[in-house]
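Pasting the structures here.
Since every read-out is calculated from the coordinates, none of them should be taken as a lab result. No experiment lies behind these values; they were computed from the predicted model shown. Cβ atoms are built from the backbone, for glycine too; each structure is taken alone.
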Structure 1
Amino acid sequence: MSSYLKPIAAVTGSLVLAAALTACGGSSAASDEKVVTVYSADGLKGENGDGWYDQLFKDFEKETGIKVKYVEGGSGEMVQRAVREKSNTQADVIVTLPPFIQQADSKGLLQSYEPQGADKVNGADKSGDGKWTSVVNNYFGFVYNKKELKTAPRTWEELLDAKYKDKLQYSTPGVAGDGTAVVIKAMHDFGGKEPAMAYLKKLQTNNVGPSPSTSKLAPKVDKGEILVANGDVQMNFAQSKSMPNLGIWFPAKDGGKPTTFALPYAAGLVNKAPHTENGRKLLDYMLSEKAQKQVSAVGGGFSARTDVKATDANAIELAKLIEGVEVFEPDWKDIDTNLQSYVEAWKSATGS
C-alpha cells in the first residue's frame, strides 16, 4: 500500500533527507527544532495535494508551527530504512500497514507512547504496550478497469484467463504492505501456504512483474495499461475521484464468498527520535476528533476512533463497498514470526 504539500517540506519516494537531517542527529539543538519527520507507507497523501495527509500536515503546521518532513515508500521499505538508520535515527514517526508495524516493534524501532484519543481505538487496532496505534482504518482490496472489463472479475481463478496476460500486476510481498496482503489473503482463501503458492505460481504467467509501490498501479489500471491490480480501499477510493475508470473489488475463491481483512495504517513513535516531543504532538493530532472526521471526508478511509461516526457521502459509499464481503482476521502474531518464510515461499513459487 500503496501515495503522499506546499506549506510543508514534502519529500516523496526514496529521496534521502540526509543533507537536511544529519545535523539533527538527536542533539539537544535538534530537539528544539520546529520540525517532525514522518516515514510512511504510501496511500494517505493525495496525488494532487488533496489527501488526508495533505490536509492534516497543513492544519498541524498552522496550529503548532511545526513543519512536517515527509518520506514515503512501501511499508517494508520504510521499516528497512529505519533499521539502517538506527545508529543515526532520522524519523520521528513511522506509519505502516501490518505486519510491518509489528516488525518495526520487534526490531526495536518503536518507543511506547499512547496518543490522546487512543483510548477510543479498538484493542485489536493498537498494541497493548503503547508501541503503535491505528490512525486510519482500511481494508485490503483489488482494482479493475471499469471501461475495459464492464464488470469486475469475481474469483481468483478468473485471473488465470489468457485475457489477463501482461494485464495484471501486484506489488511486491515483503516490500509493500498491500503486496504482502496478497499472500495473506491467498493463504486464507485457498486454505494454507502450499495451495496459495500453487495458485500464485500459475498467476505468474499473467503477471507483469514486481512493483515496490502499490499506489503506482492504480493509474496504470485507470489508463488501461493493465486491467487488474492489488490495492486497498482507502487509497483506491481516494484515487478513484480523479481516475474515473477505477473500480474496487474483492476476489473470492471459486465457490466461496468475496473476502477481505482490515489493513489499518498504524503509527508509532520512533525510538531515539531526534524530535520526540514533536512526534508525540503529531500522533496526538492524527487521533484528534478533527483529524479523524477528515479520514473519510478527505482521505476516503475509515476513522480509527470508535466514537467518530462519519456520515459524509464518502463514508456512506465506503460502507456500501464492503457490504456482503466476509471480513476475516489474520493471525498477525504468526505472520510477524513467519513473514520471511512466507515471502521466500512466494519468491520460490513465482521465480521472483
Structure 2
Amino acid sequence: MSTTPRSSRVLRASSVKPVAAVAGCLVLAGTLTACGGASAADEKVVTVYSADGLKGEAGDGWYDKVFKDFEKETGIKVKYVEGGSGEMVQRAAREKSNTQADVLVTLPPFIQQADSKGLLATYEPKNSERVEGANKAGNGTWVSVVNNYFGFIQNKKELDPAPTTWEQLLDPKYKNKVQYSTPGVAGDGTAVLIKAMHDFGGKDQAMEYLKKLQANNVGPSSSTSKLAPKVDKGEILVANGDVQMNFAQAKSMPNLSIWFPSKQGGTPTTFALPYAGGLVKGAPHTENGKKLLDFMLGDQAQREISAIGGGFPARRDIRPTDSNAIELEKLLVGVDVFEPDWNDIDKNLTAYVDAWKSATGS
C-alpha cells in the first residue's frame, strides 16, 4: 500500500481541479452556472481539501475506496485537493470570500486553527456521538474520521541496538542521520514540538533539547512522507512520522520500524493525531458535504480503515479484527497515550514555532 507525499507546499488535485467547469458548466461566484442558472447546490459534486496520507498513489488508499463507494451510492462526484494540513487551512482562508471547498480534513492543531478562523460550519455527522469527546469539537464544527497516532521511524536494519530515548539521538553517530518535518508547516512536524514539550516538561526544556539535536539534524523538510524512503534506504536513520502513514509505507519499505521515543528513564509516549473533518462555512455544496461526512463515519467506511488505510477507526464502537488492526494495536502496547491541550496549542502555536526557530536557527 502506498500513500501520497505529505507535503505542505505541493498540492495535487485528482482528476478535476476544484474551481474548474463542472459537467461543462462554468461556475460563477460559487453560486450560479452558465447552464440555465442552476444553483451550485444542485450539482452532484463535493470538493474535499485534505491533508495527505489517506489516498493511495496506486488508487489503493482508504479515500480511494470511500470516494468510489460514495459516488456509487449517491451519484455525487468527489473532487479532491490535498496538501499539508497548514496549507489546506491557508488555502481555505484565502478563498473565504469565494469558498471552493465543501469539506476540510486536517490533522490537529490545524483543524482547531480552521475553527478559530471561522472557516467551519456547525454540523455533527451521523454517528459522531460514537466518537470520543477528545476527538471532536465541543461546538460541533469538526469530528475525527480516522484515528491515528504520532510516532517516529528508524532503519531497523542499520540500527542495532535501536534507540529508545530522545537522549540517544544526541550521540555523534547520528550526525546528519536525523531529520524531522517543519513545525508549523507540517502536521507531523508540529507534533514533534508537542511531544517534546510533554516529555521534557515544558516549552523551555523542549527547546533546549531540540537546540542540541540540531547538531545531528539534516534540516527542515516540508514533507513528512518523503522522509520514510530516506530512512528505508539508510540515507538517514531516524525521522518523524505517524502510525497510519508509516504503517502503510512499511508494506513496501521493509527496513522501516515505528517507535515512540521516551525521555531517559521514562515511558514511551504518543498522542492521538487524527484526521479530523468539518463542513466548510459557506460551502457551495453544503448538503453534499454533509452526506460525505456521514458516509465517512458510516459502518462500512469505519470498518475498512485498518485493512485498507492502516489507521484506526474514529468510532469507539467499531473494532476491526483484520491482521492490520491486530498489528496496529500491538504497536501501542506499553506506550503512554497522553492528551494534548489543543486549545493552548491553537492559541500559542505561533509562539511555540517561533521558539523552535530561535532555538534551532531555522
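To test your reading of the models, identify which of 1, 2 gives 1.3 for distance in nm of label points 7 Å out along Cα→Cβ at positions 90 and 282 when calculated. All intermediate terms of the calculation are to be shown ahead of the outcome.
Values: 1: 1.3; 2: 2.0.
Label of the originating structure: 1.
Upon calculation of Cα extents along the principal axes in Å from the atomic coordinates, which of the structures 1, 2 produces 60, 42, 35?
Details: 1: 60, 42, 35; 2: 69, 43, 35.
Considering all the candidates, the number was obtained from 1.
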